[in-house]
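Structures for review follow.
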Structure P
Amino acid sequence: MKNLLAAVNRGNTVAALIFLVLGLFLIIFPEVSSSVLCYLVFAVLLLDGLRHVICYFRGQPSEALAGYDLALGACEILLALFVLIRQGVMLTLLPICLGVALVVSGVIRLQRAFDLHRAGFPSWRTVLVLGAVVALLGLLMLINPFATSKLLLIFLGVAMVINAGCLLWTAWCVRQLDS
């Protein structure tokens with residue numbers, strides 16, 4: 001079980017760092033060209049997909065039963081290829097897709113907060129609040145996709161930085177439980 005928690009934490013930390021770098025990039029350079037954004041989304045999806053596939057094949061069979069690393073990784077790799085090939089479609093769907101991704105990530109963080117609460121971790125409320133903020137930011141993107149791409153990119157960057165912070169805080173909390 002400790003190996004599984006360590007693997008999940010490593011994955012969360014890597015994903016958080018990717019979200020953090022990408023989010024800061026979008027905040028600092030919102031006028032980034034759409035093709036650069038497509039390549040960044042492609043790279044993030046591809047790297048995370050490869051990470052999931054590698055985790056699946058490197059893990060124990062009992063760990064594979066607890067997750068969907070292979071399927072999730074394969075879907076992310078296929079989506080990355082789609083983004084690369086059909087950039088125009090990706091840019092049209094970007095606010096909706098990222099809004100959905102943030103809502104899902106926020107809801108997962110909410111579950112993690114309740115798991116931490118059940119495990120007796122005292123700072124579970126922080127994970128709960130961060131998860132709610134991420135989910136609400138995603139919901140806002142779904143309800144009101146912004147008219148200007150610059151504002152959308154800044155908003156997206158802020159949401160990614162908050163999501164990265166939530167992932168890092170959750171990883172720290174889980175590490176504290178494991179100690």
Structure Q
Amino acid sequence: MNPQEKANLLLNKTLSYANGYRELGMFKESLEELSLLPQKLAAHIKTLQMKLAIYFDAKDWQAAECTAKEIAMREPNDPGHFVNLAFATRRSKSIQEAKAILQNTVERFPNVSIVHYNLACYACMEGDLETAKDRLVKSISLDPSYLNTAKSDEDLAPLIDWLENLEIA
């Protein structure tokens with residue numbers, strides 16, 4: 001087995017163990033498992049993504065925001081990373097700062113449904129129901145499955161009647 005194969009094996013084994021601890025709610029142990037990785041593997045994008053999942057589950061929003069920011073900077077062409085960054089920022093700082101991240105993201109990725117969906121949630125939470133409706137229509141037109149998601153989303157509760165009667169063309 002060559003050194004790269006050994007490194008991949010170690011990374012995958014460690015991620016699997018860390019994920020097992022995470023699923024059991026043992027966040028400290030999960031992070032300890034990741035801390036055993038050599039620096040090169042500790043900086044791997046998969047390791048950072050596991051850390052982010054742990055921080056999300058542990059509701060450690062400041063650590064999640066920091067990790068999500070690093071992931072987004074390293075892989076700026078994946079809009080999902082900015083959605084995660086906004087999610088963490090909303091909880092660690094404010095809806096306004098999270099919204100600013102997504103407004104920048106929607107300019108770069110105008111056809112990504114989840115970005116419009118999250119902007120709809122933020123607009124609804126701020127009481128801007130017309131903007132929320134516009135964003136939801138755009139999101140659902142890009143991915144109709146978001147209609148069902150929206151109907152059970154607490155952030156969109158003020159729009160439930162409107163959503164129940166929404167016709168998809």
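Bear in mind these aren't lab numbers, they're just calculated from the coordinates by the rules spelled out. Since we're looking at a predicted model, the values are computed, not measured. Cβ atoms are built from the backbone, for glycine too; each structure is taken alone.
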Among the shown structures P, Q, from which was the value 16.5, 48 of Rg and Dmax of the Cα atoms in Å calculated?
P
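As an exercise: helix-only ellipticity at 222 nm (-39500 (n - 2.57) for each DSSP H run of 4 or more, over all residues; to 500), calculated from one structure in P, Q, equals -30000. Which structure is it? Spell out each step's value before the answer.
Working: P: -30000; Q: -23500.
Considering all the candidates, the number was obtained from P.
Comparing distance in nm of label points 7 Å out along Cα→Cβ at positions 104 and 128 across P, Q, which is largest?
Working: P: 2.6; Q: 1.7.
The structure with the largest value is P.
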Supply the structure label, taken from P, Q, corresponding to relative contact order in percent (Cα under 8 Å, 6 or more apart) with the calculated value 35.
P
Hey, distance in nm of label points 7 Å out along Cα→Cβ at positions 80 and 112 derived from one of P, Q reads 2.1; which structure?
P
State the single structure among P, Q that was used to calculate mean projected area of the Cα convex hull in nm², for residues 88-159 alone, giving 4.8.
P
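Taking 2.2 as the value of distance in nm of label points 7 Å out along Cα→Cβ at positions 24 and 56 derived from one of the structures shown (P, Q), identify that structure.
Working: P: 3.2; Q: 2.2.
Working through the options, I get structure Q.
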